[in-house]
Structure 1
Amino acid sequence: MSETIEIDELVFSVKRSTRRRTVGVTVERDKSLVAHLPQGVALDVATRLIASKLLWVHQKLAEHGETARDDVFRIPEFVDGEGFHLLGKHYRLKLVDVPKNVTGVPSVRFEGDRILLRREQAASGGKRIEEYYTRAAHPYLNETVQRWKRIVGVEPGRFVQVMDLGYRWGSCSEDGTLNFHWRTMQLPPRIIEYVVVHELVHIKVPNHSEKFWKMIGSVMPDYESRKAWLKQKGGEL
């Protein structure tokens, strides 16, 4: 029977070699995951080592194309009237013309129920939106983490990291650093709280065992409804 390692819903097929001395991971072109193990290494030991490489794995999965991401996230068009969300509120995109002699106008800004994007940057709209949400996410998520870490009873890394995590909302590194997808800022605040608590609890319980879900339930009794909302509607934002 072939061996596998499962971590955070990622499944690694195991390949052992008598010539190998260290544990390694590869992400294949078809996004399949392979754990390369020395012949005598126990699976639980290998699992802990691979868990420390998960951030790298998620980044590699994102680099291997958009297929997995397209199954989760809506891909917007950068045309007038396209919808975007910020902290759960809905905004309509409006492309605006900025005279060449006018300086200091940001690429992206919110006014009323509109998100304004400079027309000459529409072709790179995805990048501009990502930059805006990333800047906004750092203070917001740091504050949310600081508030909830006392309730969960853990001490994460000093600052959160915001990046493109492919098709994942968040991850927890072995050193307690919390990583969040920049798209998290599109979610309603109560759903962002669920994503944050989910990763904070991973500091204590690295897997999705019964103990993990019980611990989330002890600090967030309605987590199941938040989890269901994220699964059903998160990708539509």
Structure 2
Amino acid sequence: MSPPAYSRVLLKLSGEALMGDQGYGVDPAVVTRIADEVAEIRDIGVQVAIVIGGGNIFRGMAGSARGMDRATADYMGMLATVMNGLALQDGLEHHGVPTRVLTAIEMRSVAEPFIRRRAIRHLEKGRVVVFAAGTGNPYFTTDTAAALRAMEVKADVILKATKVDGIYTADPKQDPSATRYDRITYLQVLEQGLKVMDATAISLCMDNKMPIVVLDLNERGNMRRAIMGEHVGSLVTV
């Protein structure tokens, strides 16, 4: 078998990915399926870090839009990502995968504080590392947290797992004529306002030449295929 194309990856998951068809919260069946795929890529020797959102429980932007103080709403959203991180840790450990949740907001009784060198050491020891609480700062999304953590742990690529099979010229659900990009540059994403990751995250990846693969989370085996170097979804690069 050929070696993986990437040896250390950062997987970006939305909080909504965990709720399945429930409309809210965490669906244990979805967590089990994601954990199964992560365990599979870890078993081929790939080091895996994960950044997870919290939109299935609370979204800071939504709270702010309803009149809540934006910083307070964002902190609540960060706490939601910790809950999702713990759920994912539980799912992974049921698959026999040693996992550590590192959080940007200290809560030592449930997770380790984020320390960059400790995170890298966990990865080197074959543990899956789940980064929770975003960057620890309001006004920054978990997309930006994913880009930042990918740089900090020196990941080879960001795998952005979504509900669609790549980046399109328009929303394929609303525009049947939308076409998919196999490959696109960071500048094109920014200039066309494509909803891949927010502009701060894309700019950070562009400055540091961090490739992003956007793929369909619901297609079984996509993560493994992308890591093995097969063409899956859309690639954002220079």
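For Cα extents along the principal axes in Å, the calculated result is 53, 49, 36, so let me know which of 1, 2 that is. The structure behind it is 2. Taking 2.8 as the value of distance in nm of label points 7 Å out along Cα→Cβ at positions 8 and 184 derived from one of the structures shown (1, 2), identify that structure. Value 2.8 for distance in nm of label points 7 Å out along Cα→Cβ at positions 8 and 184 corresponds to 2 out of 1, 2.
Give the label, chosen from 1, 2, of the structure having the highest value of relative contact order in percent (Cα under 8 Å, 6 or more apart). Between 1, 2, the highest calculated value is found for 2.
A short reminder: the numbers here are calculations on the coordinates, not readings from a lab. What you are looking at is a predicted structure, and each value in this text was computed from that prediction instead of being measured. Cβ atoms are built from the backbone, for glycine too; each structure is taken alone.
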